[in-house]
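K.L.:
Just below sit the structures, each encoded as structure tokens.
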Structure I
Amino acid sequence: MTAVTLIENVAVAPVTGPEIARGHIRVDDGLITALGEGPAPAVPGAERVDGTGCLATPGLVNTHHHLYQWASQGVAQDATLFEWLTALYRIWAAMDADVVKGAATAGLGWLALSGCTTTTDHHYIFPKGRGDLFAAEIEAARDLGLRFHPCRGSMDRGASQGGLPPDEVVEGLDDILAATADAVDAYHDPSPGSMLRVAVAPCSPFSVSGELMTEAAKLARDKGVRLHTHLCETVDEEEHCLEQMGCAPVDYMDELGWLGPDVWVAHAVHLRDRDITRFAETGTGTAHCPSSNGRLGAGIARVSEMLRAGAAVGLGVDGSASSELTTLSGEMRQALLFQRARYGPAALTARQALEMGTLGGARCLGRQDELGTLEPGKLADIVLWRIDGFAAAVDDPVCALVFGPAPPVARVLVGGRTVVQDGELRTVPQDAAATAGAEAHRRLIRLAADRGYTVSREVR
């Protein structure tokens, strides 16, 4: 029997296609089958959702995250990226599967409460003998009911080889390739409507050898999965690449075969004109993380120019340790304000910011045919935002969503299933999710202390 949900009396911002001031959306078995002006046609047995006072948008897509970092927030508060990483690598070396499960539960719950229906995660530290960290975050995502794209990250270039991370947190090349292949084989689901897809994700040019980058790209393409990494986040990174690789970061990645429609990179703050052109030509996507870039003083990415060039740009909150308690909905506003601060008030519109948070993210993940817009045939990943109350003073509902603090969430549907209702998680107890994150933090601090490392809000 077909399960039908009718969302009624709702404003609709489909991202592509005309906006609807008051209309309806029909969902059949997890797919959007109709939307339009006015009341929904009667369907016997359908679940009817009253969207009065709400704006419906596609679910937000988070294109870059580090869920384990929920357990290490507030550290190195005034540090640059390299200082921050140096302070945290040895703490993260103490994590185990229990830390990752608790941190991921809290982090995913926080994302859902901010309108996120699909999220990536870039996990690249795998201490030996600490349990199955990759499986732990996948289990958390299944519990929460979010669509999940975990990225099996890696680092093989420790300090003794000229890299930034200490040797104790890197893995050997053969071990990385074997574990990455195993992760793809065990978890990747390429089927339509998939809730779980895996990407291959060496960490960054300053923590990964050229051989690993090359072999990882080959592995990913052999298995038909996507590629992800950090790139051009800071000036320090560019200087590091020029000194050790003899070229700028984007040129280096291009030489290694790491630009293309199956690749998206995180940050891309420091791009040259020809880099932006090359991203657009090759279909390389970018995860824009404005709050994290601001927190670390990394700079403001040239997002407006990238969009004008036709490059794919999505939004990401980045790890909680460099973007404490950042909501994905809030990144739409941050992106808009950062671009206007750099280029002027015409740099980015509210609707462009919404598109980055939805369809732009879906493009980065190669799921633009399934996600990112509200239209028949797309997956029913839908958010209802409350635009009544104080927000009713703003006549334009998309402006009300993007320009100010994000309005409350009335409902979040993932494949037609309710994950959030009236600002509360419905798939797991909300208080338990928050407690899991706090306990993960306390456990990580204890484990780090047992190894002789202390946590400080100062740079050390």
Structure II
Amino acid sequence: MHYKSLINKMLVLVMAVACALTTSGQTLNVTLDECIRIALNENPSIIVADMEIQRVDYSKKQTLGQLFPQVNFTANYNRTLAKQTMVMMDQEFKVGTDNQHSVGFQGSLPIIVPALWKSIKLSDTQILQNIELARSSRLSLINQVKNAYYALLLARDSKRVIEANHSTALLTADIFDKQYEIGVASEYDKTRARVAATTLEPSILDAENSITALKLQLKVLMGMDVNVDIEPAETLDDFKYKIYENTLNVDTSLVNNTNLRQLDLQTDYLNQALKVQKMAWAPTLNGTINYMWNSMSNGSPFKNFNWNPYSQAGIALTWNLFSGGQRYYKQKQAEIAVREMKWQRENLTRGLNSQVQTQLNSIKSNLKQIESNAASVALAEKSNDIIQESFKLGVGTFLQIQDTQNALLGARLSYYQAIYNLLVSQSDLELLLGNAPLNKYGVTTDNKYTK
């Protein structure tokens, strides 16, 4: 067993044990890499994709089986209802027997079969197509898990920010209540402060519902029991420090793009299919051998057997000289299909390059947005600190407090939203380029069909 594959299976086993422990009321804390690793091993779509590779491999072996000798056992019985009549010198004779038995073995061996030889190469290309489809499924799953995980982190951080703002608003409302009791604050300020605090409560409930829904989505992608409780072991801030490194090291080459690779493999398949069509013009040569026992008798078919063996060996040459133009037009169809793929690839490459540039522009814009929002958060926190100190001294008004708290809330939410947008853009670009580090998650890309 491959070393990395063994390590991967051990890690998944550890995670499975941890999942089992959660049934006792504990919570499973998972990192993004752990979520991806579990998903790549447990998600049904990945299992089905791997099974498809095995299925096509069996199909190839079935084709290879046609190159080996074919041996059949046969048994025949014929009952004569009316014997043949022969006439000789004006006299009629009945010839033949009532019963004819025949048993034995018949064998054939393909000697020259050009179309079949090319079909084997066609099977290899089919397997490569399925391998690439399996890789595409893994890349797509990694992207879905990442985006779901990032969305869950955004919901958790947003909930934490709103709860912090809510706590501050409750504290402010309590202060206004006390000030109103001693006649320092107006009833208007007291009421507005309490309303401002309670207004945030529906947002907290919405965030909690989003967290629950996103956890379910993530568990489905991971192929986990939905009753298992999970919690992310990371926050958006934990990914902030990796953002610049991941952005600077991006290789924008499309060599690993799964759509292009699938198109190239499909083109290769059509080229192989064209060769199969061309080989249909060639003759085929097959060897045959028969070893039989015959018995002919009159009366009851269950007695009076008289078995006599005989054997034959020979070769059969088949050359289809004319078939109404079917082979010619099939070949022309295959040639047009190959030419079509060239134009499709050119169009696909243009579209992909455009998408890559769009994602890069989005990443650059999000980077600037993060820097701008980080500065806004710092200014909003400073402004809030100033107004809070003023409020303690009895100088700040409710409107000033409300404005600074809303500004701080909006700045923090925008900051985390910008980090989320950048992470999603990077994940989508990774999917577009097809360069997700599959080996990192224990997926080996080595196979006997890879060119």
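Read-outs: derived from the displayed coordinates by stated rules, not from any lab. Fair warning: this is a prediction, and the values are worked out from it, not measured in the lab. Cβ atoms are built from the backbone, for glycine too; each structure is taken alone.
K.L.:
For which of the structures I, II does the calculation of distance in nm of label points 7 Å out along Cα→Cβ at positions 79 and 263 return 6.8?
P.N.:
For distance in nm of label points 7 Å out along Cα→Cβ at positions 79 and 263, the value 6.8 is produced by structure II.
K.L.:
Quick check for you: by mean count of other Cβ atoms within 10 Å over residues 175-182, which of I, II is greatest?
P.N.:
Ranking I, II on mean count of other Cβ atoms within 10 Å over residues 175-182, first place is I.
K.L.:
Determine which structure produced the value 6.4 for distance in nm of label points 7 Å out along Cα→Cβ at positions 47 and 399, calculated from the coordinates; the candidates are I, II.
P.N.:
Going through each structure in turn, the value belongs to II.
K.L.:
As an exercise: Rg and Dmax of the Cα atoms in Å, calculated from one structure in I, II, equals 21.2, 68. Which structure is it?
P.N.:
I
K.L.:
Oh, and also: Hey, helix-only ellipticity at 222 nm (-39500 (n - 2.57) for each DSSP H run of 4 or more, over all residues; to 500) derived from one of I, II reads -23500; which structure?
P.N.:
Going through each structure in turn, the value belongs to II.
K.L.:
So, one more: From I, II, which structure was distance in nm of label points 7 Å out along Cα→Cβ at positions 135 and 391 = 4.1 calculated on?
P.N.:
Only one of I, II returns 4.1 for distance in nm of label points 7 Å out along Cα→Cβ at positions 135 and 391, namely I.
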